[in-house]
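Scrolling down, you'll hit the structures one after another.
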Structure P
Amino acid sequence: MDFSDLKTRIAEHARALGFQQMGVADLDLSQAEQRLHDWLAAGRHGEMGWMAAHGNKRSRPAELEPDTVRVLSLRMDYLPPDTQPVKVLQQKEKAYVSRYALGRDYHKLVRKRLARLAALIREEVADTRLARAFVDSAPVMEKPLAEKAGLGWQGKHTNLVSRELGSWFFLGVMLTAAELEPDQPEADHCGSCRACQDICPTNAFPAPYQLDARRCISYLTIEHAGPIPAEFRAAMGNRIYGCDDCLAICPWNKFAEAASEIAFHARPELKAPGLDELAALNDATFREVFSGSPIKRIGRDRFVRNVCIAIGNSGEGALVASLLPLLDDPASVVRGSAIWALARLDRARFATEKAVRMEPETDPGVLAEWMTE
């Protein structure tokens, strides 16, 4: 088989399916594997227990899928046009949603495109071992593999950066038994820049190229299930789902292009939604509003918890009215975040509510973690 010609044809199919770039990596992830072990040993994965599962399969693709000898790494840009991160962050009565989540859920879209690519490969080569695709759906180290495949380098914020196209893109992975020629890894071009380290609101980077997820706003608003630790609440500002600060400040993103994929363009209602509107969502309306969105995954209670914190950080007294119904919410994490926000906006009202709600018979200890500033 002419694997050189096959690689060219696969790349052509990938571009036709909406991927902006494809690269090929070999399977040696020994350095990344050691970094992963060190990260897990330090507990920096927080509550993401799935990061520690599956043993070394995450860094050894051939143990995940026998016969694998190469990995295809594919990039699809997602930056929605006409979205202004800094402007939304400055509108304290509005909610900031990470740029990747303003459109439709990327998991389904990218997975479907990869499945079509796999089918095209199988049409050309009758060997099912030549294509198995994943999009955050298996223990695969997407970023180290993409770096080896030449799509970019892992910057000091640990995200992948392309010198030509910035870092606003999704990654897909395909394992294959085809002995395609690997691409050359991209060199690190961060240099002495530490803009992403300095801008982080919660100091989530203990050192360049290291992330403590437990301090990261994206982790706290999406993966963390309980009360947000007190030390991070004010720093969250109006970020209710994810955080883009370290990406937005990166100098290489001046070369980023807006997504051509319409599905990733921002829904009008998510460009700068009002916090009061979001606080009023019950479970049914939350599911309706965020149908087809990655935001739906975290559930209404965790989402409204984040909204309450943003309200508390807004300084807008008019938003107190949106907190009051939540003081009796069935979810303790919502009740707690609401009373914390009330303490920030209206101390007198908070003092009254605290006296009532700390009575053992009404809420035995469930709000205690929220009661301290």
Structure Q
Amino acid sequence: MSSGIRFDRVTVVYGGTTVLDSLDLTVEPGEVMALLGPSGSGKTTALRAVAGFVRPAAGRVFIGDRDVTGLPPHRRGIGMVVQQYALFPHMRVEDNVAFGLKAQKVPRGEIRDRVEAALEMTGMAAYARRHPRELSGGQQQRVAIARALAIRPGVLLLDEPLSALDARLRSGMLTELARLHRELPDVSILYVTHDQVEALTLADRIAVMDKARLQDVGTARELYREPRTEFTASFVGNANLLPVTVGTDGVDFAGTGLTVPTDDAARGTTATLCVRPHLVGLGAGPNALTGSVAEVQWRGATHRLYIEVAGHRVMADLRELRQPPALGDKITVHFAPEDAVLLRAGVTAQETTVSAVGVSRDG
């Protein structure tokens, strides 16, 4: 089966409401692309457009070099796994896995071999004769994945596949999915989730969605270190987002001058300064800010401090403190110039170009 997915300005409308707006995005052959965003952001609609369950109002969907926009789901060569498992309760595990192959009229002998291979790959070979009710949630999800893999798809679609599992099972399934990705290097995977950990663990690249539009796309490291928008900065990890005015040699935050990388075109404009909490240090240093402690949270290996500075809360994640400050104490924190990212006010994802290789940053 052909691999790779391309959205060419795909728009989906439900009842007059645009739920996916002009999506341009490419998933390369063999790549795991996570669609990350809150509920209602358009990520599941994008996946359903690839699957053929919704028809775009505009734009085209390609799998490999085939335009599949008008094809029914069964002719697209895809495997799909959803969060509710969707197993047939009256069928044994092996029959559930064989279902798609029988629908494709694969020869009986080949069906048996493919079912055995898929169950072996997902660690479920010993459960072939059981019914779904005799399995745990994690085991049922493995069967659903085995069923999707048995048809040997070029594209695997995963729609919140772990959301119904508890934390321990979810962690184990993440490990299994990462292993499957290594064993299936030619299969393109589109993984829909609202969970940052899942996206950061599995994805080669992450596409951040919000309000029906693509906001950002890049590797986890790129999105964390160089977010393009305030939404990306706040949704992918935690961030201090400080309103600043851009000057000649830095920025002004509430009357305090800060030295950070700037751009001549931004001079004199308002912007937002993004600093990750773990990059904020305690005590004097470059870009020092002084304020009063508003909240202290113990998080095991770290303490998170919330410091009120000129009417804004600044977060600092510090290695566990032997004697954390008390509420109301005056303290000073600082951050290095190179650890700050300047987000231009008014710059949106729509003003930059998203292509097969990622995002071109225009400042």
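Derivation of every value follows stated rules applied to the coordinates shown; laboratory data play no part. What you see is a predicted model; the values in this text were computed from it and never measured. Cβ atoms are built from the backbone, for glycine too; each structure is taken alone.
I have 0.20 for FRET efficiency 1/(1 + (r/R0)^6) of positions 145 and 241 (r between Cβ atoms, R0 = 30 Å, to 0.05), calculated from one of the structures P, Q. Which structure is it? Walk me through the numbers before you get to the answer.
Working: P: 0.65; Q: 0.20.
Attributed to the structure labelled Q.
Comparing distance in nm of label points 7 Å out along Cα→Cβ at positions 17 and 217 across structures P, Q, which is largest? It would help to have the intermediate numbers written out before the result.
Numbers: P: 3.5; Q: 2.5.
Ranking P, Q on distance in nm of label points 7 Å out along Cα→Cβ at positions 17 and 217, first place is P.
Given a value of 1.07 for Cα Rg over 2.2 N^0.38 Å, calculated from one of P, Q, which structure does it belong to?
On the way: P: 1.07; Q: 1.16.
Considering all the candidates, the number was obtained from P.
Taking FRET efficiency 1/(1 + (r/R0)^6) of positions 89 and 313 (r between Cβ atoms, R0 = 25 Å, to 0.05) as the quantity of interest, name the structure among P, Q where it is greatest.
Working: P: 1.00; Q: 0.00.
Ranking P, Q on FRET efficiency 1/(1 + (r/R0)^6) of positions 89 and 313 (r between Cβ atoms, R0 = 25 Å, to 0.05), first place is P.
Given structures P, Q, which gives the highest value for distance in nm of label points 7 Å out along Cα→Cβ at positions 81 and 329? Numbers along the way, then the final one.
Details: P: 3.6; Q: 4.7.
Answer by largest value of distance in nm of label points 7 Å out along Cα→Cβ at positions 81 and 329: Q.
Starting from the value -10500: which structure in P, Q was helix-only ellipticity at 222 nm (-39500 (n - 2.57) for each DSSP H run of 4 or more, over all residues; to 500) calculated from? Show your work: numbers first, answer last.
On the way: P: -10500; Q: -7000.
Going label by label, the one that fits is P.
Determine which structure produced the value 2.8 for distance in nm of label points 7 Å out along Cα→Cβ at positions 57 and 305, calculated from the coordinates; the candidates are P, Q. Don't skip to the answer; put the middle values down first.
Values: P: 2.8; Q: 5.1.
Source structure for this number: P.
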